[in-house]
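Below, each structure is written out as structure tokens.
Taken together, the values in this text are just the output of simple stated rules run on the coordinates, not laboratory data. Every value quoted in this text rests on a predicted model; they were computed, and no experiment measured them. Cβ atoms are built from the backbone, for glycine too; each structure is taken alone.
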Structure P
Amino acid sequence: MKKLFLLTAVVLLFTFVSCKNDNNPVDPPNGSTNRSIVVINEGLFSQNNSSITNYNLEDKSVENDVYSAANSNAKLGDTANDLVIVGDKGYISVDQSYKIEIVNINTFKSLGMIDLTNYGEPRHLCLIDSTAGYITTYNDIVVRFDPKTLQIIGTVDVGSKPEGIVNLGNNLFVANSGWGVGNTVSVIDISSFTVKKEITVKVNPQTIVEDGINVYVISTGSYSGDGYGMISEISPSSLTVTDTLPIAKNPGKAAVASNNQLLVINGDGLVQVQTGELKIIKETLIPGSSVNSLFAVIYSVTYDAKDDLIYLGNPKDFAQNGDVAIFDFSGNEKSRFDVGINPGTIVIKN
């Protein structure tokens with residue numbers, strides 16, 4: 001817990017530190033349609049310095065601050081925290097700017113935005129296809145929107161302070177964090193856009209993922225308690241919790257990997273978990289200290305099935321530009337590339 005309190009103090013301290021201006025001009029993005037890693041950098045709270053990094057997987061080139069470069073130095077916004085790619089469009093949740101920003105994912109040129117000022121701070125996105133999009137907000141609702149017209153279609157009430165949201169079958173599953181005290185997952189019937197069930201899980205559910213078979217809810221647990229969180233497996237057919245697995249050190253973000261695996265970030269690093277019958281394969285596949293030498297913190301994770309590699313966000317000291325470290329499943333670091341401040345979301349563009 002000492003590490004957690006130190007990290008919390010550091011994050012709060014640097015929330016109010018202005019970032020160093022980069023006076024070097026940024027070249028416009030090259031407009032490549034190659035496979036790439038797109039990183040959403042949160043920036044610092046209330047500093048309006050969120051940014052996007054594009055890492056080309058073909059030639060290993062890195063382009064930072066590509067949104068500003070493609071849009072006449074315009075700002076992406078304040079605290080961008082999620083990205084979903086559908087076709088050639090990227091949908092970005094920008095929390096403190098109360099919007100969903102839409103970009104051409106190849107050029108990063110803005111295609112418009114959805115104003116969520118009257119709907120609460122936007123958190124996480126789920127797009128079923130090019131005709132149906134959903135986003136959780138801190139007004140305790142899920143907002144439904146049309147990704148083509150950028151019009152809001154409706155809202156539905158869920159639990160307190162919803163975070164992660166996924167679609168499996170004809171249902172949406174929403175993790176209601178309650179800012180640390182919630183313990184439910186709202187199940188929304190897509191056809192009627194109504195809540196059909198509330199499923200109880202361990203306290204503080206934040207991340208929710210699916211592997212095409214089951215839904216997995218990662219509950220972070222209490223920050224002031226023993227630090228134990230939990231993975232809850234939910235069957236999309238019975239809408240019940242069918243298995244659970246305690247995870248120490250306040251687990252958080254997660255990614256689905258090949259061979260029925262989950263990769264879960266906790267206070268020690270990256271935990272390797274077997275799905276099907278939930279069990280820990282390796283308690284610390286990659287130590288946090290191998291990614292971040294200052295605070296031993298991993299900030300984000302994604303998995304590239306094509307290359308069988310793990311991408312891990314490194315916020316460094318939470319005030320300077322970070323990097324993304326690339327590892328294999330033997331825990332070997334392959335390389336790194338520079339990104340912006342606080343790389344909170346990493347997405348593969350195929």
Structure Q
Amino acid sequence: MKVLILAGGKGSRLWPLSKESCPKQFTADIPDNDGLTLFQSTFKRAMKLTDKNSIFVVTNACYKELVTEQTATLCNGYADENIICETVGKNTLPAIVYGVKVACKNGDDNVLVFPSDHKIENENEMLSIIKNTEKLSENSIVTFGMTPTSPSTEYGYIEPDNEVLNGFKVKNFKEKPSFEKAQEFIESGYLWNSGIFMFNSSVFMSEAKKHAVDIFNAIIGSSSVEEAYSKIEVGTSIDYGVMEKTDCAAVVKMSVGWSDLGGFDAFFKAFETDKNGNLCGEDTVNIDSKNNLVIAPDTKKVVLLGVEDLIVVEKDGVLLLCKKNESYRIKDAVETLKSVNPDLL
């Protein structure tokens with residue numbers, strides 16, 4: 001089995017914890033992660049499924065040094081050629097097609113695609129399900145659907161259809177819904193779209209050629225990422241480019257305590273809070289305060305007094321104060337800062 005780890009995202013919805021110079025998958029400031037970055041956790045997970053030489057990382061060229069440094073703490077001699085560097089992001093489909101081209105250059109193989117920024121509570125259960133999915137992935141492009149724990153507007157949804165082996169054919173993919181629609185989806189048995197995939201390389205490349213021929217030809221006909229991406233005018237996700245069009249899509253259910261930590265509001269669900277709903281470091285003093293998130297360096301002492309539903313994040317001299325359930329607007333703040341004070345990014 002080959003494993004592709006997608007590690008090129010900038011994670012702007014977690015600013016200032018996640019910055020362009022060190023996005024969320026590479027920061028060590030994620031709470032309760034054993035001192036590892038999310039990328040390192042993902043790489044360790046991959047090493048439980050295959051050897052290091054069969055793991056390939058697709059990332060932005062400016063993050064190559066971070067990948068090299070962080071893999072060096074987990075294993076010796078990780079091959080430089082296994083790090084595929086994009087000069088510009090073109091979304092997930094080009095990243096995966098190019099990754100498969102490199103990973104499977106010596107022949108057909110099963111491929112597992114991991115985003116690098118997911119938090120998993122029950123990793124052993126996840127690995128067991130993945131191993132049991134290898135047979136299904138020989139003839140299907142499998143996506144792993146997470147059993148929803150509550151209505152969420154932050155995720156796309158998958159509607160399962162008829163059973164096939166240990167999974168289901170995919171009936172529909174749905175974009176991020178309104179809260180009311182999310183409630184309807186859950187009641188109808190829909191699953192969260194995790195962005196984790198498994199497939200046979202030949203099946204996937206055949207479907208990519210069929211449904212995204214321009215991207216396929218640009219990559220197969222080029223000798224470098226730079227050349228290939230220069231021929232791709234519009235970036236495309238694997239969901240839009242292949243999964244929503246192919247007849248080979250299947251979904252396997254998982255209930256493993258999954259979160260992609262897409263925004264700070266997700267932290268309240270992904271991590272254990274205290275009896276008052278606060279998620280803070282041990283040094284934070286809470287007095288009559290509820291449902292607050294505090295992420296700050298050990299050198300900063302934070303006192304919460306009579307406040308509720310606050311998100312407080314401090315990093316590198318930048319302080320973010322935000323109301324809970326408003327963190328989706330951080331992307332707007334990042335866009336504003338690009339013109340007002342880009343040094344903060």
Structure R
Amino acid sequence: MRVVHLPCKAPIYIIPMIQFRQVYLKKKFPLLISRGLHTGGTNLFVSYTHNGFTGWGEMAPGDTEGAADAEAGEASLQPLLHLDIDKMSIYEVYAKGREMNVAPCALAALDMALWDQKARALGVPLYQLLGLPLPVVPTSVTVGINPPEVIKERIPLLLTGTGIKGLKIKLGSPEGIGADQAMFSQVVTSAKVFPHVKIRVDANGGWSVADAQIMMHWLAERGTEYVEQPIKEGEEDALPHLFKNRPLPIFIDESCRFSTQIPHYANCVDGVNLKLMKCGGITEALRIVATAKAFKLKTMIGCMGESNIAISAGAAISGIIDYIDLDSNLNLDPDPAEGSFLQNGIVIPSNSPGHGAYLKNND
């Protein structure tokens with residue numbers, strides 16, 4: 001592989017028809033969740049060019065998604081890139097990626113680039129190529145763990161004049177459920193002046209089973225719509241206990257990464273949250289939705305620290321998903337990509353061919 005330094009801030013690494021670019025994404029507001037603080041990070045962008053049409057994909061790194069940084073993601077893709085990808089179907093490429101243990105977040109970048117390129121070559125938006133409707137469900141906007149005084153200032157900034165209709169509140173504070181309750185109470189107080197705003201909670205596995213039971217009842221009394229990942233990944237044996245007589249619907253996130261895992265949890269959760277970075281891209285995301293629906297489970301699509309490229313790929317399939325959390329690009333300063341846009345709180349994919357997103361400074 002040879003490195004070509006083009007006149008831009010980051011070098012592009014060229015393999016036949018595949019290009020990599022690393023871009024640092026800075027967050028407007030640092031995001032604190034139960035697992036740590038996130039102020040920004042370097043994402044890996046992948047472009048795939050074939051027959052004169054280029055598709056774009058993106059990887060947001062993550063330890064649990066197989067690649068802790070952009071370099072690790074690029075390295076993970078190398079064995080797959082030695083294949084004749086242009087002669088394979090997207091489904092075959094995805095299957096080979098899983099067989100070769102490519103990091104799911106890296107595979108997601110290539111997978112969405114392949115789908116984008118195919119739709120661009122056909123001259124149709126990706127959602128139309130996949131036979132899917134446009135989304136009609138508003139997205140949630142995430143509120144990280146913060147003291148009440150910060151929440152009091154933050155909520156008006158997020159909701160005033162934005163059209164946002166849902167807040168996902170991150171709980172599971174290291175300081176315990178007392179801190180969670182104080183923060184959540186301030187969210188409710190600050191959001192009262194904004195009509196029709198729904199409040200959801202994501203504990204990111206930050207509660208013990210006992211605390212999860214306490215908090216679910218407490219949150220249900222305060223109008224919370226659902227709770228996501230109440231207990232840690234690896235403690236799923238406790239889900240049947242939590243599920244019985246639950247006061248709120250339970251969604252799992254980190255506990256379910258692929259469609260094949262859904263049958264194991266179908267009788268002890270109400271829904272699953274898929275993420276392109278977790279499952280490896282659009283190909284598996286569609287399987288997750290189909291499998292969840294077969295088991296009469298609700299579906300949600302979430303995101304990590306992604307720009308508008310990955311968000312646009314997610315938006316392209318969100319028309320068949322029950323709950324939407326595609327907001328990470330709204331917290332970037334700046335977003336290096338353009339594509340999907342917010343309309344009445346709904347993330348609408350561009351009507352351009354493909355998923356419609358691109359890096360703004362791709363020179």
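One of P, Q, R was used to calculate distance in nm of label points 7 Å out along Cα→Cβ at positions 95 and 303, giving 2.6; which? Please report the intermediate quantities before stating the final value.
Values: P: 2.6; Q: 4.4; R: 3.2.
Source structure for this number: P.
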Exercise for the section: Can you spot which of P, Q, R the value -7000 was calculated from, given it is helix-only ellipticity at 222 nm (-39500 (n - 2.57) for each DSSP H run of 4 or more, over all residues; to 500)? Expected result: Q
